[in-house]
Structure 1
Amino acid sequence: MQNYQTHGIGIVNIGKNCSIGNNVKFIFKTNRTLTLGDYVTLGDGVKVIIEDGNVSIDDWTTLHSDCLVLSTKGVSIGQHCWFGQNCVIDGTGGLTIGNGVRVGMYSQIWTHIAAGEQIEGCLFYSADPVVIQDNVWLVGSCTVGSGVTIGKRAVCLSGSNIIKSVPENVTVAGAPAKVKEHINAYTHKSLDEKFEMLRGWIKDFCDESNHAFAFKNEDNEKLTIHSTSDLNDQIIMFKYTESYSAAANQEFKSKACIETKTYTKGFTLSEERVMRYLSGNKARFLRD
């Protein structure tokens, strides 16, 4: 039994293993398309209103309860994104959101402004596209104005009012938001360090699975995670791109590459459980 309601003429495409809460509504004013990727989660009361333009929400993305999506020129949301409760996601002027974007509750992303009457000379009326690039974090209660671009890995601290474009790899705060020069949210990790971190997390994952999963690390260049009840249910995580690519002709249902942070989707249980375990704030793999 489907939990969502569809109003108007439109097409809804839903991928595999999605979770849709109660009282979710898809409202079409024109014959457009809403596409949900695989493993997408929509919380209770999420509403998508499509005046025009298509809406796509890609794999592993979560919209928590009572989020509102508006589309006139289209909304595209990437993989592994996360939106807290009561967020407004406005595509009146067109909205593109990359992969791994995290948006705290009560944040608002606006691509248009509309205030007083134009016949009376009001100038506050426009619709301009917004682009939020990969791995941006809007900490919470942030407001994004129309026409801006927020660069990769930028962090916008709680309450930020972003009315101008934000460069990559900076932290901003305030109203209007300004760059905080001495705050750096990232540090460099070598591939060896990444492999060791991942190996530790996989060990923890297996320990926490009550012996449902186990892993092997035979040559220090790959990890094999498998179900203890079905050895064919496995995901192999390669350290190097070369090894990952060389395995293309082998009959692995699911494999991942640590160097490129990509994976081949096989819909195995081990793949789903591992990706779900890692994707919070540990490591997010994108389908290749």
Structure 2
Amino acid sequence: MNEKSYVPPAVWSPEETSGGRFASINRPVAGPTHDKELPVGKHPIQLYSLATPNGVKVTILLEELLALGYTDAEYDAFLVNIMEGEQFSSGFVNVNPNSKIPAMVDRSVSPPVRIFESGAMLLYLAEKFDVFIPGDVAGRAECLSWLFWQMGSAPFLGGGFGHFYAYAPEKYEYAINRYTMEVKRQLDVLDRQLATNQYIAGDEYTIADMAIWPWYGALVNNKVYDAAEFLQAHTYRNVVRWTQELEQRPAVKRGTMVNRSWGELHEQLRERHDASDFDTHTQDKLG
């Protein structure tokens, strides 16, 4: 390795300029940078998000709920452009003091309830509608164990491997090797679990699948970081099988479109305010 040794200073201070794709929105303090209220639509659930893996978790669940006929799960999804710093508006920070997408407000109750962190949203909605989470003690425990596994593991995939492999301004062998080893270990964890189970937590499709699929399914499908060959993702056959099964679900297809502002036009639905938006969107893109 030819990497230079870094000697940390006695007291750290941020560089005035730093490289990397997300340098412009990284800062060492919290709180809003500007005053702007969030828009409010007509439905009980208000979602402020972007179609990253964390955002997609919630839109998949909402679309699955609607597919089962839970009309109280109707929602408005407003696009939050994180590269423009919209997550630092006063309105967004009031909903999510951590300034990360997604953020959600349930206006079907009084006073309205704010929910932040994608895993918390999945659990909140599953409990609210009593679906996609097992009712028995053992099944619920297994589902929640995998839900929280994702919340703890994905930062190693995204902020660790994804950052140093795909986004960092310089490639460092130690960092890439460190996080590659961990991501392959995580894929092996999933592959072993899926070897004897149709879904992550057993034979039932749950919020655990909805949490894990947007990250690890996208990884083996080569839809994030362009790293499937590097990781030899095809060797995790059970993860590939599960990924392919879930991506065929109509609600998953719709959920991955919502708040998407990149890629093929037919894959994008920047905002969602009604179920008919998908039909109108398709007609607009094809016509």
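Which of 1, 2 yields 8 for relative contact order in percent (Cα under 8 Å, 6 or more apart), as computed?
Among 1, 2, the structure yielding 8 for relative contact order in percent (Cα under 8 Å, 6 or more apart) is 1.
For distance in nm of label points 7 Å out along Cα→Cβ at positions 45 and 165, find whichever of 1, 2 sits highest and give me its label. The partial results should precede the final answer.
Values: 1: 3.7; 2: 3.1.
Going through 1, 2 one by one, distance in nm of label points 7 Å out along Cα→Cβ at positions 45 and 165 peaks for structure 1.
1, 2: which one has mean count of other Cβ atoms within 10 Å over residues 85-92, as calculated, at 22.0?
Details: 1: 22.0; 2: 19.4.
Computed on structure 1.
Can you spot which of 1, 2 the value 37, 24, 15 was calculated from, given it is semi-axes √(5λ) of the Cα gyration tensor in Å? Working shown, then result.
On the way: 1: 37, 24, 15; 2: 30, 26, 19.
For semi-axes √(5λ) of the Cα gyration tensor in Å, the value 37, 24, 15 is produced by structure 1.
Can you spot which of 1, 2 the value -12000 was calculated from, given it is helix-only ellipticity at 222 nm (-39500 (n - 2.57) for each DSSP H run of 4 or more, over all residues; to 500)? Before the final figure, lay out the partial values.
Details: 1: -3500; 2: -12000.
Only one of 1, 2 returns -12000 for helix-only ellipticity at 222 nm (-39500 (n - 2.57) for each DSSP H run of 4 or more, over all residues; to 500), namely 2.
A short reminder: the numbers here are calculations on the coordinates, not readings from a lab. Nothing here was measured: the structure is a model prediction, and the numbers come from that model. Cβ atoms are built from the backbone, for glycine too; each structure is taken alone.
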